[in-house]
Structure formats: C-alpha cells, structure tokens
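Since every read-out is calculated from the coordinates, none of them should be taken as a lab result. In this text, all values refer to a predicted model and were calculated from it rather than measured experimentally. Cβ atoms are built from the backbone, for glycine too; each structure is taken alone.
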Structure 1
Amino acid sequence: MLDADRKNIEEALFSLNRITEYLQGLNSKDSFIADAKTHDAVLLHFIVLGESCKRMSNQLKTDNPHIDWRGANDFRNFLVHDYFGIS
C-alpha cells in the first residue's frame, strides 16, 4: 500500500467516525436539520471523505471494486458545488 493511500484511508476513517459520533442521539431527519452545527459538521466530513476517496490510487480502487469510489466523489462534488441546494 502506498503511503498516500494509507494517509487517505486514515482521513476517510476519521471522517466516518466523526459523522457517526455527531449523529449519535439524533432521532430523526428533522432533529438533524434543526441542529445547524451538527448538520454543517456532518456535511464537512462527507466532503473530506469524498476528497479522500478521490485521491486514492488507481491500484487501490481496482483492488477494492466493492467500494463506490465514484459515488463518494460525486457526492462530495454535489455538496461542494450545490451546498445551498441541499435539502
């Protein structure tokens, strides 16, 4: 495994853990949306996650076809470029 891949995996896992942590105790979509700080923090970590996935080496992506690399990057792009269109 390349050092860059290791760093990107660590960043992705960090963001996944933060998303999970931030969502603990929220019981509904409405409670998530009403909590602006949590909402913003979760979206930020989805952006970081998508960026980390985008930067993985082609070899790592080829070796792990069960992961939707493209979907993670597309979701990141949607969040970044259409932030105020998110509902």
Structure 2
Amino acid sequence: MLAGSLLRALAGGRLRDVTWTRGVLAIALATLYGVTDEFHQLFVPGRSADRYDVLADCLGASFGVALGWLAGAVRRWGILDSSS
C-alpha cells in the first residue's frame, strides 16, 4: 500500500506518468521506511529487528509497484477501453 501510494504521488496521480524510474524510487522509499521501522523496534521492549521483515517489506513494495505499473500499462495500451 505504501509503495503504491508513493508511486501514485511520484507520478502526479496520473497512471500514464508511471515509469520504471518512479517505480524503483517508490520501492526504495518504502523499503527505507521498513528499515527505519525495524531500527525503531530495537528500542521497543519485547520486539526485535529482523532482516527478513525488511525483505518482506521490499517484496511487498515491489508487488505494489508492479500492480501500479500494470494499471498504468493497461491504461496506456487501452486494454480495458470500452469505446472500441
């Protein structure tokens, strides 16, 4: 959800402006947020940081961006265009 929201923000809310560069940036930002969250957990009693949680965050961000890119591609290619 975070990476998809970041991708939309980076694309100015326009599906046609979704690019690979913006997608990679959205993944990086969402993963960085995951890293900071894991760092925060080091200071919470009963919690611990785990690199696999960061990996899961990165994979989830990649999935969210892939869905955003797919939605943009469908829009650009007119696959669901009902006017034809």
Worksheet entry | Parent structure of the calculated result 4.2, given that distance in nm of label points 7 Å out along Cα→Cβ at positions 25 and 57 is the read-out and 1, 2 the choices | 1
Discussion item. To test your reading of the models, identify which of 1, 2 gives 26, 14, 10 for semi-axes √(5λ) of the Cα gyration tensor in Å when calculated.
Written reply: 1
Practice prompt. Of the structures 1, 2, report the one carrying the highest value of relative contact order in percent (Cα under 8 Å, 6 or more apart).
Written response: 2
